[in-house]
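Undergrad: Some structures to go through are shown next.
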Structure P
Amino acid sequence: MPTVQFNNAAYEAEPSESVLDTLLRNGEEPNYSCRKGSCLNCMMRAPEGGVPSSAQAGLRDTLSVQGYFLSCLCVPESDISVVPAEDAALFQRAVILSRELLAPGICRVILEPATPLYYHAGQFLNLRRHDGLCRSYFLASVPNLDRYLEFHVKRMPGGQLSNWIFDDMKVGDSVDIQGPNGACFYLPGAPGQSLMLVGSGTGLAPLVAIARDALNDGHLGPVRLYHGSHTPVGLYLRDTLFDLAQAYPNFNYTGCLSGANPPLGYSHGRADDVALGEIKDLSGWRVYLCGNPPMVHGAKKRAFLAGADMQEIHANPFELKELRSEPGSGEHKTFAA
């Protein structure tokens, strides 16, 4: 069996076991979060190579050539020596410019990075507090339209970082950011294509960024955004989205409520049910899905069955992580929630 060398120790990997799982099984505590290759929190470096290409999928070329890889995806094929990722290669500093409540339990956070950040609307960044606590949040800003970086943060019960953002973070504080990450964003080149955007909760953040980016780029095809919540208070940014619909005739926003007896002006049902109920044939459509994992995974399958090409379905489930044991903490680390 191949061995994983880390912190002056060598651990034998079990068959089909990732580097991350090998280290965790042996009591090491490397950084990680989603365990699905999405958040990039588990990135490590193999100074002498030997990393399967599948463990470097989605990384920038400048990182891949230096031996960086995702430890949750890396099943070693031979002995491998690994070290933690170097901060200077991954993180930069950003300052908190403002924060405000968009709705109860949802906070808008505006950051200014120390150096310009080149990203696509709809991507996400990893935010790291001074003590090393790190979470992933999707960008709600658009690079060509917004000067600063915007995030929508949901307060999570027992959540360490989200509760710090709500209760203790101050304007002028700094955090480290890593990214941009993610491949769910608007690509120009098919201005007449129909776009469906479906999200729940703060899954609205990347969707509104994608919609604004597409419309600002001159997209001419229909852009249909469906945002879901159980209660009306969770459908934040309604005025902003109605204003966007007034400015762009090809944009349409539908607020969806899954609770009983929704008020007038809202559609009844989950956002994916409403969207796929109204648009039954998705042949030729591009689909973006963000938010609650069961909704996203189910809607992805249903969109495909409704005719959407799998390559045209972009899904961002806000996955919860299975926590390693931490004394005094019953929290799930969250990815983009």
Structure Q
Amino acid sequence: MAKSPKPKKKKAAAKKAAATERGKAALKRGGFWVGFDLGGTKMLACVLDDKFKVLGTARKATGGSEGQAKGRQKILKTIAEAIEDAGVDPRDLQGIGIGCPGLVDPAKGVLLNAPNLGWSRLKLGELLKGAFRRPVAVLNDVDAGTFGEYALGAGKGARSLLGVFPGTGVGAGFVYDGKLVMGRAISAMELGLIQWPGTHLGSSNWGTVVLEDLTSRLALAAQAGVACYRGQLPELDRKTQGSLRQIRSKALAQALRGGDEAGMVLFHNSIRFLAMGIATVVNLLAPDRIALGGGLVEEMPMLYLQLLREEVARFALPQLARGVKFTVARLGPNAVAIGSVAWLRQRQKDNTTALS
């Protein structure tokens, strides 16, 4: 005959059950969304209420070299931790928006190719829908950030907005009359691809260089590392030992403010190349506004915008360049997370089939 549970074990079980119920009762109720920024170096999950107020967050190093399987686990864990941090009831989750670096198929919810991560054909929509049983929107990260700025930030009230975000790479997004400019089954506005004698880690084609090789924060850091080695940026070298991992936006901005000629030459050249790409978009689409984001822009916004405005005017048609207002993105580090949810909610409102 089986022994009945001891009284102490019964009490412990009852106590645990009661604590669980009290915990559930203490959770904040009300619909919420999760916005996710899958970046080249970090991933960020934000829990947002219906007014886009951030209720909780969680972040982890992306670790693209660890592989896609590890990446999938990290994404799910980061979302769970953000929901826990927000203290909300998981049952009230309304949907998840995720912005990804690289080419995306929004209709199928697939990250097609992310060169800076080494990932491809990652079925994020299927992964998140299977885990959380809620609607999911998958889009390019700069598309997400640009849509967020259009709806809630620097582009609010504009007819059209070009968003440009130099970071680990360089991405662009374009919103016209409330619609993201995308292909039928693939994200677009890959501003960075130009023909130039050279090579690129993300491309095996000789003679093709990506604009981010010349203008991204990562590219600028790599060039600054060489200048450190040559003794041209002594203060930056002292602070970072010329390590690419240590030469981040803040360190670069401090070096540039120091007035070292080598640093300013590198910076000005990166702005000039970026302006060439932006001028092409200005000539084609004549945006009302251009919003710039990313760590280096945020560290030195006035200088960045001033130089970029001057260089775009050099390469764009004068009549079109004069009509553009340059501004700094306002949503900060949460722009991609907020924008992905804004896009998801807009799609839900429109009852389109753009959700994965």
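Undergrad: Of structures P, Q, which gives -14000 when helix-only ellipticity at 222 nm (-39500 (n - 2.57) for each DSSP H run of 4 or more, over all residues; to 500) is computed from the coordinates?
TA: Label of the source structure: Q.
Undergrad: Oh, and also: Quick check: 14 is what I get for relative contact order in percent (Cα under 8 Å, 6 or more apart), calculated from one of P, Q. Which structure matches?
TA: It traces back to P.
Undergrad: I have -0.42, -0.78, -1.06 for log10 I(q)/I(0) by the Debye sum over Cα atoms at q = 0.13, 0.18, 0.22 Å⁻¹, for residues 34-121 alone, calculated from one of the structures P, Q. Which structure is it?
TA: Of the options listed, only Q reproduces it.
Undergrad: Moving on. Rank structures P, Q by percent of Cα pairs over 37 Å apart and report only the one at the top, that is, the highest. Don't jump to the answer; show the numbers that get you there.
TA: Working: P: 20; Q: 24.
That would be structure Q.
Undergrad: A value of 18.9 was derived for mean count of other Cβ atoms within 10 Å over residues 82-89; which structure in P, Q was it taken from? Don't skip to the end; give the middle numbers.
TA: On the way: P: 14.8; Q: 18.9.
It was calculated from structure Q.
Undergrad: Next question, about the same structure. From P, Q, which structure was distance in nm of label points 7 Å out along Cα→Cβ at positions 26 and 178 = 2.1 calculated on?
TA: Derived from the structure labelled P.
Any read-out appearing in this document is the output of simple, stated calculations on the displayed coordinates, not a laboratory observation. Computed from a prediction, not measured in an experiment: that's the story for all the values here. Cβ atoms are built from the backbone, for glycine too; each structure is taken alone.
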